[in-house]
Structure P
Amino acid sequence: MTKVLIVSGELSGDIFASGLIKYLKKIKPEAMYYAMGGENLKSEGAELIANIDELAVMGFMEVICKIKTIKRVLKSVSSWIRINRPDVIILVDFPSFNFKIARLSNRLNIPVLYFIPPKIWASRYKRINFIKRYIKFVITIFPFELEIYKKAGIEAYYFGNPLYELKYKHIIIKIKPEDKKGNYPVISFLPGSRKTELKYHTNRIIKSLRLIKSIYKDAFFIFPFRKGIDASYFIRMLRRKNIPQDWYAVTGSVDDALVSSDIIVVASGTASLEAGFYKKPVIIVYYLNFLTYIMAKILVSVKYIGLINILANKLVVPELIELKFTPKNVFIEIDKILKDDFYKNSIIDEIANVMSTLKTDVDPLEASANLIYDKILKNI
């Protein structure tokens, strides 16, 4: 029986990979699907051989602190591959881990493809040589990536960004011009999905709430945490810091929260790109361990950290990164958006222009599944 293994390492990869599995199962339902992943892949019927909950860290110092866990999971997944010999391995981002899987698979003559390859354009471009040697082909999710890989002689494909299909068509139905809210501002904060992000962001967000409330007495805050994110630390800190419960709501429905919001404050990452679909002004925030930040400044070659700004190649939405991520600066940006309609609408229009570049005429996940079937699974 055909065995397909997908290896993802964080929530966004788990979400995209689950959509890929959904279409692969329609094309080749008799195959067995296994994954290193989370709740999303599991819900699509993949048998988990390792759970990503243990691995969701960001930053050099944070990875060092988790090195024993990462090595243990890597050893476990590698052992599973040696014993079960899957017919194909689909890697999803998470390069430091997945490069080791690719090298092992090459020794075992197992074809490996990369769905959402690492962001070599942002840092460590030389990794492209590894990809050229060990990866059969890549499926990118940003239009500019296609040319980068093809120029290096790597077989590459682009069918659009999965977020466009997963989010835009669903959200646009909910956004109606006649929808009205009260005079009070509704502000959503998305603090991040990793434990380290919540650790660094929570106190800064809580202080921001107090500052916003001191001026905008009727402000209401929403904290959306999608399925698979452990929000217990964040909720516990809200209570410990005596934030009144009538100030906020915690919800598992990201769509409903962001559609209902006037402003979205979001931690940098896939969620910051997702926020761009809701036709609302976005503010990107992020804080790292100081040593991690210094190393990132040395290694990262892009001018901006937010994906909306990277795609636009200019500052479309505000970025409050590291020392700029303060309650005062969060308030200043929110206050400016709430008081200046021209500024607010210019941000929304610029975001819409960026998001439109991700649109294609096909479903990216379905097209990717068809490609994988035609090039690998059809003859197995």
Structure Q
Amino acid sequence: MDSIMPPGERIRLYRVRRGLTQEAAAQLVGKSIGAWRKWESGERSPSSLADWIEIARVLGVRDLYTLTGLPFGALPDDPVEHETVGPLRAAMTAYRPTVDEVPDAATLTASVRLAWTTWYQSPQRFSYTGPILPGLVHAARAAADAAEGADRRAVQRATCDLYLLVRPYCKRVGAQDLAAVAADRAMTAALEADDPSFRAAAAWNLGQTLSNRGFAEHAIDVCAQAIADTRTAEDPATVAALGGLHLLTAVQHARRRDERQAALALERADELAAKVGETTHHWLFFGPTNVGVHRAAVALDLSRSGEALRIGERVDAGRSPSIERRRTHLLHMARAYANRREDFAAVHMLLAALRTSPEDAGVPLMQGTVRELLTRETPTTRADVRRLAAAAGII
């Protein structure tokens, strides 16, 4: 076998030799069809050694090197739970919250706003955000228990915003069980707050959780119901959340290879972005910039790397206040360049992503792209690729 064949192409080759469809192979491994497609396209690589072993078993391959093209030391280790997860899980599952003083709605709201600002603006967002989340969860639970009347609705709005943060944090540190709990609690708080913009934001958050677990159809259903609930909204916060729902819907349709529905969702998001401009309501960061970022991502999901690059190169992601958005866009660009074997450009984008958010170096999309670049490094790219591999925890 060609020694420079990327791992994704090897997975596809052995699947075809085995006579399996993508759907059948994904079911046998216990993953979503979306995850399998990303493995084959090279957009992502299996994130743990256990995944690689299971893929090899299903495809009937005895030698991992033959399947991956990677030496054993370059394969991912099974993930270890992040050090901040234990205290956060304890706070989320405690029978009763533990606080020295129950905060009022204004204090809780200010504390949640500070945590969110740290998360989307600090390059050390994990180091600074993770340690404060358990205390905020305890505080929000205690405040919700004590609040009454109009103050209770204000507390529930702050609680919703808190769980809108807990969900992506848990996703990034690999605590998918807590991410799902946080998404459910955000929705409960939004319903208690009786505020349409919070309901829409919580639905987007829940849709993201379903999307991350590979349940594209369920994510589409959640978004469709929330869109129907808010389609006549005029206030900027709800309109922005509605735009975010359309963007999430577009991505899900792309993963299901429904190009027409993905295009329609992007068009509607474009209309809403033109109406409200760049916004930060509920930290969804909806606006023309985010629509452009998603257009490039949808093209990449549809395996159109050239189109993703043409769109992505015209997007000024630096206009987004969110480190998450900027980093993700750079990683999508890197993946698209790597798909076209334009490795020098891919390395450039990965280095930019690393500078933007050094603590995100270990995310699967970055690790998968770096592993592929390692298999075909050249004297020109070797030093930078190995620097990236070290930062991502690969070597």
Structure R
Amino acid sequence: MQRGAAFLRSQQDEETGGWSVQQRGPNFPAITGLALMGLLDTPGVTEDDEAVAKAVKYILNCQQPNGGIYMGLLPSYNTAICLTALSRVSQPPQVADARARALAFLRTLQWGEEAMEVGDEIENAGVVGKDHPFYGGVGYGRHGRPDLSNTAFFVEALHAAGVGPDDPAMKRAVIFLQRTQMIEQVQGDAGIIAVNDMPYAKGSRQGGFIYATSENKDTIGIGQSFAGVIEETLSDGTVASRLRSYGSMTYSGFKSYLYAGLNAHDPRVLAARAWIGRNYTLDENPGVGTDGLYYYFVVFGRALAALAEPRIEAIDPATGASIPRDWAADLTRRLASLQEDDGSFRVVDDRWMEDNKVLITAYALCALGAARQPEKTPTP
């Protein structure tokens, strides 16, 4: 982590304090937010650190009059990550006001009863009811529909800002999370509990998560997975094609459930945990190979830190035996194998901007931070 932090320091823009700042754009304050969190996760680094202070100033300078923290593109993604980062610091004094304005802005971007038009320059969420596939979700603001990745960043930002599970925004998010979990129903203490009511999940028993409830604004309710489809034996014993759950989205959904107040014994959480056990690996982002590998490392680490258990039960695919894994040690070893001599981390894929060494080094430090300091109190 010390070496990775040194690399990030060497790449910080001297004039602005941000990272990956381009004169002609596009610029994404979220990259600076991730780098800031990576530095703060590094042993010995505090908010008094000069690089931290400069990064905070850059993020504050990116805040728009509407409260969002973005530079023309991806308002929810950038604001959510920057709000999570700002929740880690208390200085300068205007940070508290900036956090409150960013949180208020984020709330308007969630599809549901309280969605609001926040500006002509960005794509707004819409007012929809609970039966709508978009309900409770948050999107990039360019595809006309919400997705799990942005919804997970949204939930994480609310959690970091101190928003509790009884908040209406959290409750709405849980409904969207259920519709991205590939399981139609689960067995609870009081009987069968309906989970995903979308046609694409009918009979599914995977338990993992997919990317979105719709591909775009014109294909509402057909679902989307970057892992394609699988032939699945359904709950009634028949075999049919179903959207395939995959790693980064499953850990994102799992983590979001915990942040939204579901306890570790909730049947929805247990279904996701069972998928994780069957697909435990750090060799790849299961289901999509090396695509989004470092993003996967972050959500892997943060999800299991939120679970607050030192070991996770992995299932040997050959024998079906349960093998306890020290996930933090596994994650640390894997990232150590990818670190370069200059402290940065090796590019393994270019999808989703992961050919940007600043971004993947920030991701790596955030993942290592989760492994170094897992949350001490498990979800009740």
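So the values come out like this:
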quantity	calculated
Mean count of other Cβ atoms within 10 Å over residues 151-158 - structure with the largest value, from P, Q, R	R
Answer label among P, Q, R for the case where log10 I(q)/I(0) by the Debye sum over Cα atoms at q = 0.12, 0.16 Å⁻¹, for residues 47-262 alone, calculated from the coordinates, equals -0.86, -1.18	P
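Only the coordinates and a few stated rules stand behind these numbers; no lab work does. Please read these numbers as outputs of a predicted model, since none were measured by experiment. Cβ atoms are built from the backbone, for glycine too; each structure is taken alone.
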